[in-house]
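Asks: Structures incoming, each one as structure tokens.
Each value in this text was obtained by applying a stated rule to the coordinates, not by laboratory testing. Here the structure is a predicted model, which is why all the values come from computation and not from measurement. Cβ atoms are built from the backbone, for glycine too; each structure is taken alone.
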Structure 1
Amino acid sequence: MKIAIVRLSAMGDIIHSAVILEYLYKNGIKVDWIADSRFASILDNSPYIDKIRPLNLKKDLLGSLKEVLKWEKYDLVIDFQGLLKSAILSKIISKKVIGCDGFHTKEKLALLFYNQKLKIRNHSMGRYKEMINEIFNLNITNSMIANHSPYLFYKANPLKEYFASQKKNIIFIVGSNDLNRMYPTSKWIELANSIDENILIPYGNSKEKDIADEISLNSNAKVLPKMNLEQLKATISHADLLIGNDTGPSYIAWANNIKNILLFGATPKKRVLENKYTKIIKSKTSVDNEIFSKKDFSIKDIEVSEIINAVKKI
């Protein structure tokens, strides 16, 4: 049976959903994965995937659709994305498309393209295993998801020349697409000056570099050079600890069982499953609803001392 999963974006969501691949593989199910070309390489080198199909739907919709029309048809496509474009794409490449019902589907027109609509009421990363369980009659549990094996693979070398041998190497992930998921720069500086370890800050764009430069200027933190996703995976996967906002690169540590401290303001804590590697610090001034609120800027209220205490314990 030829199966594809559609999860186009964003990086964090792709990482969250890819946790199920190990358990599909162990049950003899190998899939193709269709992703936005900006993020597809986060899954490169996975032994659990037959083929990764990157598409540039955002910048070249017509060209991407022409490419898709040339593909061999799939027996089944699972739409993890739940958008109109992902549903249409899924229907083009398969007569049988499965997605969630309207509870999770942001664009309701997508429902028109599903042969089967799953009644999933879980907002966390656990919803992907619930979909897979129902489709393939499996029994993947939350415990199995939380205690996964490392599942992001790479061939690139980590930037070990920036690592220290006598201190812990700690990665700060300071950016995010949403301002209300970003811990204040002044508090990153305070945190950097409170930890006597080797602090490294990667960046993905000019705004993140400006923040990283400001932290570095006011502390002993080092700004790493611009990296591709392969290098980022490798470098994070060799760190001793990652401290980060709720954003894609932070979840590389979660995926590869690197100790990590995640800072949540607006993000509901139950969105991510904690395990022995992961500590979530949730702002006390935020209501922990199931729905992310873009009006919630309470991440700024997390005390630096709380992060330092977590660093000592993890």
Structure 2
Amino acid sequence: MLRIGVIGAGSMGQNHIRVYSNMKDVELIGIADPAADRVKALASQYKTNYFLDHKALLKEEPDAVSIVVPTGMHKPVALDAINSGVNVLLEKPISDTLEHADEIITAAEKKKVKLQIGHIERFNPVVLKLKEEIDSGALGKVVSMSTIRVGPYNPRIRDVGIITDLGVHDIDIMSYLYNETIKSVHAYAGSVIHNFEDYATVLAGFNNGHSGVIETNWLTPHRTRKLTVTGTEAIAYADYIEQTLRICDKRGEALIRIDKKEPLMNELSHFVSCVSGNKSPMVSGLDGRNALEVALAAIKSYKENKTIIL
């Protein structure tokens, strides 16, 4: 049984706590967060220990931790865990700068611990099924993708803008589905209600003229998470929230069967299996760095009104 802790007890951290507490092969040994009332209540609810400092949790020598803290804290907290010899699932984005991302990746390699970045949509059943369909050739050769990831603003997100917080999901998914990294990026964005950008359209360029368009904002009153993939033989329509996948070709439209499951359960189960089975995580530190690099390039693009070549 793996002994796992969670560092950060905010909204997403509480989801990690909930999922781990329901795993038969995991012992949730503690929760760390400086918000005393919150962490005490959660520890009582899930019958585990609480710590006001993550370093105190690390002294309990967990096998692994989920780090679910503000982006600016990713580097120091992750390095503390890694240098303690603890395997790490680090929520996306990997960090706030590429330099900090490199430090995290290098430290994990040096200490020989697992480092998985929390790009949760990789574990969405509809994405996993769509990847199978693409790799099988059902769509022919994929030439373009477009995503809509919009919804109301969450006041807890104060340290980054929409591109780094939400757009980074689709940056990673497009690279995953194309099986290559983005080569160029041009973005248009602005701010209405947030200190950073709160709406953006990002054009991503891949090899051979293939493309991706990402539309994202915190201004739409309802949540929408959809992906369209166009191939030479068919077009696919995926809904991340409903976990539905439709593929249309010359013969008509087919609704693809999806075994629906909570993406976070898939993600944390994968992390646990990597730690216990000594396997490499599906979303590596390098994957996280690549997504961050494109997100930062998109921010630079809209601020300077130019295409950024990566």
Structure 3
Amino acid sequence: MNNFPVKITVAIPSYNSEKFIKDAIDSISNQTYLVNEIIVTDDDSKDSTINMIEELKSYDQRIKLFSNESNLGYQKNWNKCFEYCLSKYLVILHHDDILKGDCLEKQISFLNENPEFALVGGQEDLIDEKGNIFLKNEVGVNQIFQKGEIFRFINENGSYIPCSSVMFNMDKIKEVGYFDERYLATDELFWPKILEFFPIAILGNTLVNRRIHPAQTEYNDFSNKFNDIINSAKAQYHIADYEKDNLRRKTTLHLLKKKLARNCIRIAYKVFEYKKDVILSLRYLKVALIEYPQIFLSKFILRFIFDTLFRKVD
């Protein structure tokens, strides 16, 4: 293992994480770069998560457990990871995700060579509940976004970076501030906020395995937090305000509206697939129609809707 002098903290925000959190911690221990500190910020779990972490602490002195007295919600719990971090660099690893073995080594190598960058992320492979990869990304080119390149970032990435793949330069993040706790999908609001002040990078390598499973928080949110989801999505429209050029600002807003419409169609399918709620699915489709009606002129979208939603209703 390379014992590099730069200190790294990996933080895991947890809530009812007994099923997957050990896999996440094991992936930290198996890194080719030494991790100095492993933080678990638990959001008042009701399962055996706390007991599991206490047991793991007895074997690994790097593990520190911070337990919230009440459930704060994931946005505030993510910010706890920032608050408790004592290292120069921080990775916030979701409890059900897994770091690739050389993830941290690739990230720290980039940030050592580019100290002006506020973060470096990467690509992701998708795994199922059992850890089997069902969608593998090909190695691509590194994407470098200079300070202020908001339109380009939205155009190329839709304001998405796999959250578990991101290493934060905490010196820069403390200047920008932390996640906005008012909104769901707060990470997609955070990246452009950082980019307004500092450059960011997304490596072409896959750095994490992101686990997809029905128990994920977002699937319950789709059913139970319709208004919050729509308000959070529309809050992303303010990302366009970071763009200084008028034309690019208008084009960025256009892209964000298109993104919201596509996401609403995707959510409509998920709501029907997992909850069999046709009425709620139609509510999401209505938002897509209002915000970006052109999306329904796409043959792909029309085929997607009928093949994956209405055909199943029959």
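Asks: Could you tell me which structure in 1, 2, 3 was used to calculate log10 I(q)/I(0) by the Debye sum over Cα atoms at q = 0.12, 0.13, 0.18 Å⁻¹, for residues 33-168 alone as -0.59, -0.70, -1.26?
Replies: Matching structure: 3.
Asks: Comparing 1, 2, 3, where is distance in nm of label points 7 Å out along Cα→Cβ at positions 153 and 201 highest? Please report the intermediate quantities before stating the final value.
Replies: Details: 1: 3.5; 2: 2.1; 3: 1.6.
Structure 1 gives the largest value of distance in nm of label points 7 Å out along Cα→Cβ at positions 153 and 201 among 1, 2, 3.
Asks: Match the computed value 4.1 of distance in nm of label points 7 Å out along Cα→Cβ at positions 49 and 249 to one of the structures 1, 2, 3, and report its label.
Replies: Numbers: 1: 2.0; 2: 5.6; 3: 4.1.
Corresponding structure: 3.
Asks: Work out the source of 2.0 here, i.e. which of 1, 2, 3 gives that when distance in nm of label points 7 Å out along Cα→Cβ at positions 177 and 225 is computed.
Replies: Of the options listed, only 3 reproduces it.
Asks: helix-only ellipticity at 222 nm (-39500 (n - 2.57) for each DSSP H run of 4 or more, over all residues; to 500) was computed and gave -13000; which structure, 1, 2, 3, did it come from?
Replies: This figure was derived from 3.
Asks: A further question follows. One of 1, 2, 3 was used to compute distance in nm of label points 7 Å out along Cα→Cβ at positions 9 and 281, and the answer was 2.3. Which one was it?
Replies: So the calculation was done on 2.
Asks: A value of 16.0 was computed for mean count of other Cβ atoms within 10 Å over residues 129-136; which of 1, 2, 3 is the source structure?
Replies: Of the options listed, only 2 reproduces it.
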